Structure I
Amino acid sequence: MAGYRVPLIIRGKIMEGPEVTFGGRGGSAEFTTPDVKLHLGKLALATPSALADLYGQSFEQILDFLAALGEKLSFKRNTYLQEAFELSRHTSGLGDEILRHHYETLHTFFDRTMLREMVDRTLGIPYLEGWVGSRLAGGGSAAIRAFGARAVHIVAGNVPGVSAISIARNAVTRSDAIVKSPSNDPLTAAAIARTMVDMAPDHPTTRHLAVAYWKGGDQEVESTLYQPRNIEKIIAWGGLASITHIAKYIQPGIDLITLDPKLSSTIIGREAFSSDVVMREVAERLANDVGVFNQEACVNARVVYIETGTHAQGLAKANRFGAMLYEAIQSLPSHTSGPAKSLHRELADEVETLKFAGDSHQVVGGGVKGGVIISQIEEPVDFSRLLANRFANIVPVDSLETPIRAVNAYTQTIGIYPESLKVEVRDRLAFHGAQRIVSLGFAARPVLAGPQDAIEPLRRMCRWIMDETCDPADVLMPSRTTAES
């Protein structure tokens, strides 16, 4: 596990200098990297006006560059990605086959058609290309344009795609990014940046990307970097502790955009239990929502509410459905899901306790292969926040009021079956805090052309500037308004 090196890349240059040693998440591997403290003066963009060179590139030219980058990110040919994969085998919570699949498909985040759709739907390409004017109801006119910003991206390492989409979002918004790599994925962002340097070190998009690793919470680094003179945005993927730490640096001039961990669930209506054939089909669709990414992502289902009722016949259906779900999870393709590297100890203890806790729960499976916990009462297990490693909790309910009222601000994705039920409950789910509602079986499908965590990150990453044009002949002057009042 020795011999890994994480480069420090600053605006098209691979930096050299004294190196420091860090350990991957959980002490899984060691790697060295140049001491970022010795390069703090170069890490931030020298002046905001240096963003100007990005505006010599049209949106289509930026897409040209990103599409070419995607072609260079072929896992078979890109040695930087291969090295990132080897290190991630030690630091990631994903198994080798799943990880390999993620790296083999990483290039899709730079697909031209997908990126154009993402920008067009969530931001509006004309606003990136120039000033968009309109007549105002009170007289005069206004022109609006979206400008890029200087930002730090604190990316998550649960899947390699987080680094890829962060770099792509930075490029299409003509922003300047400092990407802080995570300890459970130290090399992916650097691998993409090194590929950009090899392609075109002087391209404006390359010159506005820096990738560095430092230990999260390093006050010497962060108190220097997180200042309005250096950055305007912090885009942070992280849990409560890390977000709380970052928040202490927020002040006028710095906008914090949080993409924090969420919990996702499922609601399955009574139609799913009309026959064993339908039940098995629904179980197979649900298995995707539970097992893809090995339940490492926020989108994965954990608590599954099913409208069977809690009477004897309903519980019998719930228990049979739980067995079908477990079987379906085990049958998922190995490149999308598989046994966990190791079972989270606290979760393992809770599951083991359930087996001796009476008749309130049934457990199908267990261990590193995952399992299904079927509640025999209309309540989730009290450790539902720990569900991971392909463990799901099925909760039979008499009324859909139960899952609707269980939704809160921590709820991200809710997979629903059948489609008619989705239309029926989606407004109420949104009122309670749900952030994404999706057809059962498609929770893990990446769709970038829309909101994330109930915000539009691409829009938030930009600075929206307005130019107002007023003519005294058709706009009431403030002084006249004051006098008349």
Structure II
Amino acid sequence: MSSRVTIGQGEIEGFLGSGIHKFLGIPYAQAPVGPLRWQVPQPPTTWTGVRSAKSYGPACPQTTGAVFNLQVDRQSEDCLYLNVWTRTLDPEEKQPVMVWIHGGGFLGGAGSEDATDGTHLADKGVTVVSFNYRLGAFGYLAHADFGANFGVLDQIAALGWVKENIAAFGGNPDCITIFGQSAGAHSVRKLLATRLARGLFHRAILQSGGFEPPAFNVAWTYERTAAASNALIQRLGGGRQAELRAVPTEVLKQVSHELCGVFPRPGQVHTPANLVWVPVEDGDVLTAEDRLGAMTALPVLMGFTKNEARYFIKPGQAHDEKVLEAMTRVMGREQAGSLLAALNGLDGGIYDRLDRIFTSSIWAEPAIATARIVARDNPRLFVYRFDRVSPGMQRSNELAKHTADIKYAFGNLQPPDGYDDIDANLTTFMQDAWISFARTGAPLGMNGERWPPFTAGSELGLIIDAIPAISRVSDDAIVRLLHLVRSTGR
């Protein structure tokens, strides 16, 4: 069977592998290079003849942040490409469409990462899409002379391409789910907020991100990113817009890295909240008035992992009581004493307590705070916590760390990497639940049972472990103390 389709730009040819049609490296916008650097993405050009779509496009310029194997060696500002996996090319099939937005702290990653290959998900009857978007200062510079949120605009352009062309890949343009993890989940939240994305998707999944700001930390602001942007421009020699757009990619990439916020100052506790090159409310693409946006209008599935922090603070590193006290003081504010007492009453050592305060402060409490806000007006909000620890994660002591759930959702577990039959069953469950949500707006629970929505009265969610079970996800002493920090506004 030929893997050829005709899209708005022309005819493309992919390939068939494992019973799935795969189309890789399709341009969804013009290359944002030269005069198009720091510009709104422009519509892709057309071509005559048949264009090959058998290999991934280059990754966007990056120095850090990628979680998995990018599967490409080349980086380029010419990076606005997407990929499609589908088992049918019949437009009449009208399959649910699932569009993945990769994570990586807005600094790294790509739609080509091996863990998010769409083959196994597509085999279950959905059309899967992934794509690249501009990263670092290339995507998130914020400056009065240039604009802001170019990475968000790339994502909107990609969704516009999907809406226009996905029927040719057996997908239903009226049943599109966006889903992402970490920075990808934050991107989902911003797409829910911006009016520019209205009507381009119909459901949203947020994995380990896209929540309210941590209780101890102010929101990412335009002013903060603008200050870094001004510093970057000065480091590049100032000059006119044309001169700055002509700065070599490698030079800009290095300065972007140096100002990205991942290097904490002495005495500063580094968390993902330190990141600088992020989406910000610029009054144009993103506004304060639309902050919640479609979070209350569309079906939303959101959750986090039990041990998120172990991705950032590794088990093999040295940690002592002073680090725990410093982190608790920063994150706990006026509740620091109570939090430290509660942490010291837990089983495990210093590392386990660091994991608990870090995970609770950056993910668990903000997730519950978000759910409480959204649930006031959204009866189709579903919440989960991913607890499963595979044999491999148990041996490494990374447990259910940040990113641990991704391979399960995509069905890309590799048994030699420390997964067993329980994990194989769990990946089937997660894929079925995610696809059910994409198809109907409601995820399935275990054995096809009802997964109840999160409501103010019940605060129920699904604990995804060896045997997934419904439970009240907010019953946690550390989270309750952190919520007091939020409620006092300090």
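Relative contact order in percent (Cα under 8 Å, 6 or more apart) was computed and gave 14; which structure, I, II, did it come from? Computing relative contact order in percent (Cα under 8 Å, 6 or more apart) on every structure in I, II gives 14 only for II.
Could you figure out which one of I, II the value 0.35 for FRET efficiency 1/(1 + (r/R0)^6) of positions 42 and 106 (r between Cβ atoms, R0 = 25 Å, to 0.05) was computed from? Of the options listed, only I reproduces it.
A value of 0.95 for FRET efficiency 1/(1 + (r/R0)^6) of positions 114 and 290 (r between Cβ atoms, R0 = 41 Å, to 0.05), calculated from one of I, II, originates in structure I. Of structures I, II, which gives 15.2 when mean count of other Cβ atoms within 10 Å over residues 74-81 is computed from the coordinates? Answer for the origin of the read-out: I. Structures I, II were shown, and mean projected area of the Cα convex hull in nm² at 26.9 was computed from I.
Read-outs throughout are calculated quantities, based only on the coordinates presented, and are distinct from any laboratory measurement. These numbers come from a predicted model, not from an experiment. Cβ atoms are built from the backbone, for glycine too; each structure is taken alone.
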